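What follows is a set of structures to go through.
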Structure 1
Amino acid sequence: MEDYIKDGVLHCGVCHKPKFVLRKLLGKERAFPIPCACQAVENRKREEAQRKQDKLLKAEYCRRHAIPYPHMYHWDFDHDDGGSPKITDYAKDYALHFTEMKRQGLGLFLFGAGGTGKTFTALQIVNALCDEGYHCLVITFLDIVTDLLSLNRENRREYIREICSHDLLVFDDYGTEPGTYFSDMNVLKIITTCYQKRIPMIVTTSLPPDVLNKESNATRKLALSRLKERCYCLTLANTKRKTEQARTRWARFRDLLGIEEE
């Protein structure tokens, strides 16, 4: 139905609600536009669609900043292979309760041999938090030390301040950084800053706990002590995952090259 005039005001032909309201202004009665019921519904739909779009754009921005490689953007709970269901549940709960984790500065220390899914688990949490607009960063201490070596003293301080300004830090492959005084002191400085500012950390390492515990270097021992005080230790033991991934990868490779399996 077409819009129509009623009581001197234009009404919507669908919902029959007024599209204008009459008010006095400077002694004269004037008509001011207002949304009818139909328009109000459409406005709410547009606003909701815009909010969803804004959230997606923010999540994409957070993801690009946090994660070093695009193929890791899909390392999320939707793509979990089910190889370590308990660990996945723990990771989901950590992301779900991140507000409290952030308030207390609590993180995770993930142990396990190569291919057990430590980095994948950490990235599942990061991707979930990026979807909520949190400012995360995935990096290695090896990369941090390499970056610091290329900077002057003032820029080093600014670099560390920037690193320690995130909502969550993931330090991947802990223990692979060089065992030098410069490296040890800066790793300790970053861990201590996160410790003091209660910035949650997720740390992954392929080194067994007993090897780390035998560390005799005082600086490294202090860094490890502060990590363990704030990060709950979990061990991933599903070594079948690495074998299965390799089998799938090479099977696809043979298919692409037309190689018959012997």
Structure 2
Amino acid sequence: MLNKYIFIAVIIGSILLMLSCAKETSEEDISAPASPQMIDKSVEWAQLEAGIDAVPEGDWIYLEWEANQEEDLEGYQIWRMAEEDTAETYTLLEILPLSQLMEPEAPEYTDMSPEAAPDPQTGEGRGYYYYLTAYDQTGNQSLPSDTVYYKLMRKPIAVNIAVNLDTIRWSYPYNLDYDVDFAIRVFRADNGYYIWSVKYSGGQDPYAVKFNYNGSANYMGMGDYLLRVDIMPKFILEEKYSGAESNYYYFTVE
């Protein structure tokens, strides 16, 4: 008879333990993740680019942020609002589970929406505001991250470098209502090592710039290289960034 009571007591204890654990789990599940933190944008001519930006592969807008550290983190949500939206309504652009991120410890997202592309006549795109939220395995959602803004411009075109590596040329035959700067980038194709990165102002279209005119370029030995020219407004107000990055021009030094 005693064994019977012991068995019953063990069963009751197990039930109470499960109920206690369920209660604790329930209490933990109401805790939302911390708000994601957008990575600050670097200056456009920096060798180590960071933050919201254009990309050379298309008329797209790139976002990156600091990874949340919650153990039960499930993913992120990308929210977007067009700058002309008088109702100021953000819509859910994308749900990004951690399983879909190439590097969960360095999360990033590229907005490839066709409506973000610049107008082919004016050369400017529609500006967008973005923020993020994080969500956990039970669906708890964080408060919004900080908000960032970007507007795409048309890409510089006809980017090339002379056969003798003397002169870099490009064109920007679009209407501009404000002053702009360009960032010229030359780097190795195999490892991304920078040979030359410089901000350039002035000149007339088509542009022609002597390679290493400021004497800051690193030694260029034999190998394969990439050239890119970015454009950005000369003046940026209220962290409302805009710009574009040309397609890569590939060349070889023999």
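None of the figures in this text is laboratory data; all of them are computed from the coordinates on show. Since this is a predicted model, take the numbers as computed values, not measurements. Cβ atoms are built from the backbone, for glycine too; each structure is taken alone.
Between structures 1, 2, the calculation of mean count of other Cβ atoms within 10 Å over residues 45-52 yields its largest number for 2. 1, 2: which one has distance in nm of label points 7 Å out along Cα→Cβ at positions 141 and 237, as calculated, at 3.3? Only structure 2 yields this read-out.
For which of 1, 2 does helix-only ellipticity at 222 nm (-39500 (n - 2.57) for each DSSP H run of 4 or more, over all residues; to 500), calculated from the coordinates, equal -16500? It traces back to 1. Here distance in nm of label points 7 Å out along Cα→Cβ at positions 61 and 245 is compared for structures 1, 2. The highest value is that of 1.
From which structure (1, 2) was distance in nm of label points 7 Å out along Cα→Cβ at positions 69 and 125 calculated, if the value obtained is 3.3? So the calculation was done on 2. To which of 1, 2 does the computed value 61, 37, 21 (Cα extents along the principal axes in Å, for residues 93-220 alone) belong? Derived from the structure labelled 2.
Where is distance in nm of label points 7 Å out along Cα→Cβ at positions 53 and 189 largest, in which of 1, 2? Could the numbers behind the result be given before it?
Numbers: 1: 4.5; 2: 2.1.
Answer by largest value of distance in nm of label points 7 Å out along Cα→Cβ at positions 53 and 189: 1.
For P(r) over Cα pairs in 10 Å bins from 0, in percent, the calculated result is 6, 22, 24, 15, 9, 9, 8, 5, 1, 0, so let me know which of 1, 2 that is. Considering all the candidates, the number was obtained from 1.
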